[in-house]
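In the part that follows, the structures are each spelled out as structure tokens.
Taken together, the values in this text are just the output of simple stated rules run on the coordinates, not laboratory data. Note that the structure is predicted; figures quoted are calculated from it, not measured. Cβ atoms are built from the backbone, for glycine too; each structure is taken alone.
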Structure 1
Amino acid sequence: MSEIINIAPERAILGESPVWSAAEGALYWVDISACRMHRAEIASRRVQSWDTPGFVGMIALRGRGGLIAALVDGVYAFDPGAESWQRLLALESDRPENRPNDGKCDAAGRLWLGTMNTEDPARPTGAFYRIDPDLTVSKIAGGLRVPNGLAWSPDDRTMYHTDTRAGMVRRHAFDPGTGRRGEGAPYFAFDRATTGVVDGAAMDSSGGYWAALYGGARVVRINSAGEIDREIPLPVSQPTMPAFGGPEMKTLFVTTASQKLDETALAAEPEAGGLLMLETEVSGHPVYPFGG
């Protein structure tokens, strides 16, 4: 295994949503709890940071340039050059206790976005939405607690998703043309006490599902049979989400969290809250931009 390097400019409380921009040779990510967004150019290690106008649960590239970001009061477009924010749509205005959590775009440029209860993640007030490029919003599921682990197979015909509190990643048949998903079937079971819980995920080009095990101090690759076939131990207990990037898509980036760690734990985990980077022998499957 290659050396694990921390390239974060500051310790995140809750680092999340790493997104690779091949055009820029840079990685974007957020610190949800600190209302911060970062961009790191990998070749130069130059880092830019911005304050965000609220909790940003996830970000994605936008096809016409810049980023989209899910905030508590809706989905925004962000122009890094102008440092400007524009709200594209409101979301869950009737649910002030919720915030956006995990989200990604499918091959057709639709944004899939989950929400969760900010104050009590055990309460099932969250939901899962599909936002089309024309900004039409469809509620796909309700009664969720912590939607997470979103990814698609390389052929775009299988969606992976979990409610972290439910202890199971589910695999759904997916129609990339219509954006419809099937009911889903069990794929990978996890347990907070023994493995840690599945947080964010990424897909490699061979169909391997890479999951960050929050509380489990590692990232694992899960094969098509739902079995772990590779583990990468990390120097932090709370990895949150992996993402592939780099010139050959063989660099693995992992966001991490320092929340709820006391001084003793932080002394034992100096990289907690960092953005970890290491090289792998497999290439990642690219993520898609939002089409709106």
Structure 2
Amino acid sequence: MNQIKNLKITVLSDNFTSTIIPPLIGEWGFSAYIEADGIKILYDVGNSGLPVLYNSEKLNINLRDIDYLILSHGHSDHTGGLGNKELLEKLKGKTLIAHPNIIEKKFLNWNNKLQYIGLPISKEELETNFNVIFTKKPLEFSSGIIFSGEIKRYENPELNSGLYRGGEEGVETDHLFDDAALFINTTKGLVILTGCGHSNVLNIINYAKEVTNIRNVYAVLGGFHLLSSDPKYVNEVIGKLSSESSKIGPSHCSGNLAKSLVSKDQFVDFGVGKIFQI
């Protein structure tokens, strides 16, 4: 597996903004722009698409130049930007890679009411606007960069409380089999980028090692879905992460506790405008 020599990941959308100049905007959701040895990737599109559009302009990132659009899973805080006509037009014609289950109807139990939190556009609209590749299996779509496909569940629990899938005939617990990550092999080791980590960030790390046959994990970045988890479990996960990875960048749905538990020398600020670079 080829090693990426130059990697730059810029956070375009997150719950928190981390820069003063230029002034940027955030929202509940996630999106990151990746440059890896000349390949340009947009990973998720946020909730409304507005931060992605605004922040990319402020940071001099031309979204029309991307080579790939990757969707980490079907939830609207990662795919909702596709409902933004301006953003959709900028991304039209690109190669989109995702797990096929992203098209499922997805719901959140919010205040005892089911709220729709799935894709804002249909499968037909996806296939009209993009060169779509649906895959459950790992896919090395560019040398040194793997789309995980369906994350293997090991002994660590799924993080999917209150989440459902279904339709007119009823709903059932959503196991989020569409939850996917990126595995990037760099000169310093694996860099793992997650969206929400519903499949559990510890499972994601184990699967990355299995798929790539690389044991050295340099960085784990993105959402870990620990915001509502029991504090003891958050402590356990961050403790294990600290022994697995040199750098840890909890963002989006990870929660403040998870961030606070990462040691200073390992912590990566991964809010809007922040850049992770090798």
Structure 3
Amino acid sequence: MNMLEIDQVSKQYKKGVWALRESSLQLRPGIIGLLGPNGAGKSTLMRIIATISRPTSGKVIWNGMDIHRKPDELRRVLGYLPQDFGVYPHLNPLEFLEYAAALKGLGGRTLKARVTGLLELLNLQHVAKRPIGSFSGGMRQRIGIAQALLNDPSLLIIDEPTVGLDPEERMRFRSLLTELSGGRTILFSTHVISDIEAVADQVALLSRGRLMAYSDPVSLLCSVQGKVWSVLIPDEEFQEKRAGWIVSGTIRQQTGLLVRIISEARPLPQAIEVSPTLEEAYLYTRAMQEEI
């Protein structure tokens, strides 16, 4: 079984800015969601794993090998789709994938069959000779996935894959990730909780460059069980007390605001305990870490 180990990885940029601090993970085959707000360090970590950037300290190990000592060894089994994936709009999918394969050093008799198979897998065979410039965001994203799969990678890294996709394209993309996950380690970053809920086997929570938690979604939900409350209160009372609460949602009602609050203890006598969401587990974990 393949194993990716991230061992105490830190990254410091110029002027002393830390993008990552002492992050450690062990990733096995399956879908791992990297969740955090913009600026949390998700893209930095992915660029380090993809051997595009080197860590300031720490190391990344793939099956016992330090990837920054032998980057080409990892690149042979790596597929990478960055957030800002550029295409040549005048090329069609067949031309673009053949060009991408040449850049990766791929060729031989089986390449044409591989490209054709990927176009079919990603439901692009009917537009194989249309210019990519005419494609929707979702279709371009599928082209990006196709180029990442050209070498049949064991490790697939996808940075913010659902940004800019409409709801239908987002659902298609989630289904595709599930289809691709057999035997692969897939690491994808997002700040959209529903992406994690839909497909992730494991979740890594990042905030301000620090790893806050690494767990399966069910265990994360258990961490906040019994700590989420719903209460209807007047606007004035909410404004007075909100500073001391972790508020995960508000809905306006005729008689006030229906508020969801994350709290170890019942925040108000009339508050009712409710089932937590993964978003609330994330907010709770983040708040607890920031208190340390």
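Tabulated data
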| quantity | calculated |
| --- | --- |
| Label whose coordinates, when helix-only ellipticity at 222 nm (-39500 (n - 2.57) for each DSSP H run of 4 or more, over all residues; to 500) is calculated, return -500 (choices 1, 2, 3) | 1 |
| Computed 1.12 for Rg/Rh (Cα atoms, Kirkwood Rh), for residues 136-191 alone - originating structure among 1, 2, 3 | 2 |
| Per distance in nm of label points 7 Å out along Cα→Cβ at positions 104 and 208, the highest-valued of structures 1, 2, 3 | 3 |
| Computed 22.8 for mean count of other Cβ atoms within 10 Å over residues 48-55 - originating structure among 1, 2, 3 | 2 |
